[in-house]
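No value in this document is a laboratory result; all are computed from the given coordinates. All values derive from a computational prediction rather than experimental measurement. Cβ atoms are built from the backbone, for glycine too; each structure is taken alone.
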Structure P
Amino acid sequence: MATPEHGRTPAELLVSAMRRDTMYAVLLHHATAAKSGMNVTDAQCVSVLALDGPQTPGRLAKLMGITTGGAITAVIDRLEKSGHVRRTRDPDDRRRVIVELVPGAAARAGRYFEPLARQVHERLARCTDEQIAFLLDWFGGSNAAMPDVIKEIRRMPGR
């Protein structure tokens, strides 16, 4: 079914809206990282640790799509120096290092997300429980699929 807006279907309009949302999310993360004195990769590592808890350097490297050697070590060094993370030993395997957030670090970085959180809460307050359940299902499915999508993109040939 075509719509008056440029003859595009509702699904096409939704895809465009999602592309714009992704664009703004990237810009938001650049802005919040810069305000926090970090680059985007460092800030995303803080986000992963806040969402999922302590991680090994190898797991962080895999999530960020960077090498497990020098690149992730440099990220962790910067985050440790800035007081965001600390390295600890895995209690089950003392040879393994675990990276964890320093208490309060997520809140320091997260304060720049307060305007977004306020806007999201205002919008959610106007939603029904059914609408929120739909959004939870949508984002849950999208988040579950995204690691495989990212892997597929990383395997694609470059230019």
Structure Q
Amino acid sequence: MDTKRSGRGLRFRDYEHVLRMAGLFVLAVVAFLVWRSWMVPRDFGVYGHFRAGAIADAAVRTPLYAGQASCIECHGDVQQVRSSGRHAAIGCEACHGPLGQHARGQSDVAPVRPDPRIVCLTCHTARLGMPAAFPRIVVKEHSESGSCTECHKAHAPGLQ
């Protein structure tokens, strides 16, 4: 280290390395600001931490999901059964998948009924962290094979 003794202790005589480091820091900040102005859309931040154009982009897309109200229009009988069971608060498409095309009449094919064993076990297989009050099963102790709907109603679970 090239230093010079003075009455106040050691002092750097050559400080170009500090200037080089400061220059690199300034260059990095400028590069970041240029990159940010190029990457962040101009309409970002108009509505808080969102891009204003995202609303128009989402409006152009055709929705995949129809919503429970669309299902009830044609399947009111199923809704009556569901309203009396423990699945009343669960939307139809949580088990049956996206049904937007079906509800809009764009698809002439009725939705496929899901495999109850797969759909039911998705939520009801016992796992760590599940609330104690949530109905959960250990598959090997409950039923190792067969469909859940052999003993339970799909839309209003309980024994048949």
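Looking just at distance in nm of label points 7 Å out along Cα→Cβ at positions 83 and 139, which of the labels P, Q belongs to the structure with the highest value? Sorting by distance in nm of label points 7 Å out along Cα→Cβ at positions 83 and 139 in descending order puts Q first. Cα Rg over 2.2 N^0.38 Å, for residues 43-106 alone computed as 1.00: which structure among P, Q? It was calculated from structure P. Here log10 I(q)/I(0) by the Debye sum over Cα atoms at q = 0.09, 0.19 Å⁻¹ was derived from just one of the structures P, Q, and that gives -0.41, -1.36; the source is P. For which of the structures P, Q does the calculation of distance in nm of label points 7 Å out along Cα→Cβ at positions 99 and 123 return 3.0? Derived from the structure labelled P.
Taking FRET efficiency 1/(1 + (r/R0)^6) of positions 27 and 75 (r between Cβ atoms, R0 = 41 Å, to 0.05) as the criterion, the top-ranked structure out of P, Q is P, with the highest value. Consider the structures P, Q: one of them gives -21000 for helix-only ellipticity at 222 nm (-39500 (n - 2.57) for each DSSP H run of 4 or more, over all residues; to 500) as calculated from the coordinates. Say which. That value comes from structure P.
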